[in-house]
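A short reminder: the numbers here are calculations on the coordinates, not readings from a lab. For clarity, every value in this text was computed on a predicted model and none was experimentally measured. Cβ atoms are built from the backbone, for glycine too; each structure is taken alone.
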Structure I
Amino acid sequence: MTENKTIVWQNRLIDRVSRSRILGHNSCVIWLTGLSGSGKSTIATSLENELHHQGVLTYVLDGDNIRHGLNNNIGFSEADRKENIRRVGEVSKLFCDAGVITIVALISPFEEDRNSVRSQFSNGEFVEVFVKCPLVECENRDPKGLYKKVREGKIPNFTGIDSPYEEPKNPELVLETNTMSIEDCIKRLIDYLVENPINIFSIKENNT
């Protein structure tokens, strides 16, 4: 990308810390990555529901939902997938800056792209969660009927079948959804958010 010298960053009077004080909690990005059918969207919506009932402002950026709007003009080539992740990363950064706990549910198959998003955040702000599930189990679940279509030759370049998925090397959390219940996954996530260096609830604790 070439530099455009006519574009100047506009500084603001209200910062993220000020917004967090109003909301009563810190913010971060919880990035759920894994194969299709591994349980990312289910975990994302369940986590959002739990945090909402604890008085935490959240928003889920689901891969399919994003492709209905912001990313409805890109396909599934490697270049398009990179751009898909880049855009979601930029939106996540804005939401995090606004003080929102942002939960991303996105296959995001390439380590390089996930690390590129991570590099935009400070320590503790980006929580990579590997939603781990064997391919055979994901295919047995097939909640959207995608694997069936892949096997019928109707969907090319499908992650895990004819397009690679690179497992995270050092994720903050690994949730093995073939052996863990949704309740166990959510508890692990909530526990991590409390123990995480930024502790999303620390502002509430300091105000009590």
Structure II
Amino acid sequence: MNLSEIRKDYSYKSLDINDVTHEPFHQFKIWFGEAVDSEVPEVNAMCLSTFGLNGYPNSRIVLLKEVDHGFVFFTNYESEKGQEIAANPKASLTFFWPELERQVRVTGDLEKVSAEESDRYYFSRPFGSQIGAWTSPQSKEISSREELDQIQKSVEERFTKEPITRPPHWGGFRLIPFKVEFWQGRPSRLHDRINYQKQSNGEWKISRLAP
């Protein structure tokens, strides 16, 4: 396989600075809605990049669960990502919707969501996912799949005898952005890039970036 020969020329749409909304959350919701309408698979999947405890960047795919004044996702607070965020609560998110030839990059600071928000989402999940949050010692080394299955069995037995609760080590984070970039693929690699940058007065500066 010759990787240098793999290429695609983008020509689906364009993006003009005069056509975007005055703040990034509304613009994101417009694009997200179009991605949903286009039936993009795993439309809310995003690459979360944090700072590893060893100083190296660390990335993985997580799922967006809410957009308000930030971007919300849920995880095990004791996981690798949870520990990294506790040590350095700065991160970036990347969405890629190839069917629309679009990418969105978000950079900002992370904070835990309230216990009420975490409870609300946790109890909206299927029962199996609620059990899974108790079962997995996320990111920890385990001896085998059988060990995980045994933990799951014990958890299921426990919560047949008592009402299930949200694990204290499981909940949400909200990324509060100071920078959001919308990227639209264009022919000849001359892509459209519109950047939102948060100003000290709370307003958003909108600018076009060279590809």
Structure III
Amino acid sequence: MQPGGILHFLRREVLVSEHEVLFRTLREALVGTCDSVLDVGCGFRSPIRSFSHLIPRTVGVDGYDKAIERSRAAGIHSEYHCMDLMKVGEAFGPKSFDAAIALDVIEHFDKPDGYRFLEMLESIARKRVILFTPNGFLPQDEWDGNVHQHHRSGWEVYDFELRGYRVTGMSGWKPLRGDYALPRIRPRRLGGFVARLTEPFASRFPKHAFQLLAIRDMEAS
């Protein structure tokens, strides 16, 4: 690799801020190719918040009314619905959005409901389904007054690959992070930096990553 190429690699994949690789990958997968996005389980601070205004129509759905209120106040999406996430398929018809995304959501269902949730998203999306979840089971109880935050299942690379998803590892090497994706190494600023240094390795070997980003192109299925 030429010196210029090494510098570009470091700036793009190593010397980055927290979650920058995730945000950039989501933007590349959605902006310019998807005119409508259904953000299921959008929460109050969706990872697409920095570029949602570049997508003609984004719809945020969440089961927690306070999350909807905060997201609406921030102007992240053009439309909102508060509902049971498992009923999204009843509210929006087949192939009604270019993309359906669920970021940090599927782990909140038990495994059978999680597979039904996947099938629902795949029926709604014309072009693309995107999932983001911890790699394996990560214990978590409710927090911020939201009972839906409890984790009920863990998802592995093969769970998605068997359904035609391509999977990328995120957030660095798995042992470097713990609860709520916080760095295990203290001080946390140093721990976060060390974890980010391992992102290029984790992205290429997702089985060893802390989190998984799974993308399925429906048109190619």
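For the reader, a short list of remarks on this structure follows.
- If distance in nm of label points 7 Å out along Cα→Cβ at positions 158 and 182 is computed and equals 2.4, the structure in I, II, III: I
- When mean count of other Cβ atoms within 10 Å over residues 70-77 is worked out for each of I, II, III, structure II gives the greatest result.
- Label whose coordinates, when distance in nm of label points 7 Å out along Cα→Cβ at positions 38 and 166 is calculated, return 3.4 (choices I, II, III): II
- Cα Rg over 2.2 N^0.38 Å from the coordinates reads 1.19; which among I, II, III: II
- Which of I, II, III leads on relative contact order in percent (Cα under 8 Å, 6 or more apart), largest value: I
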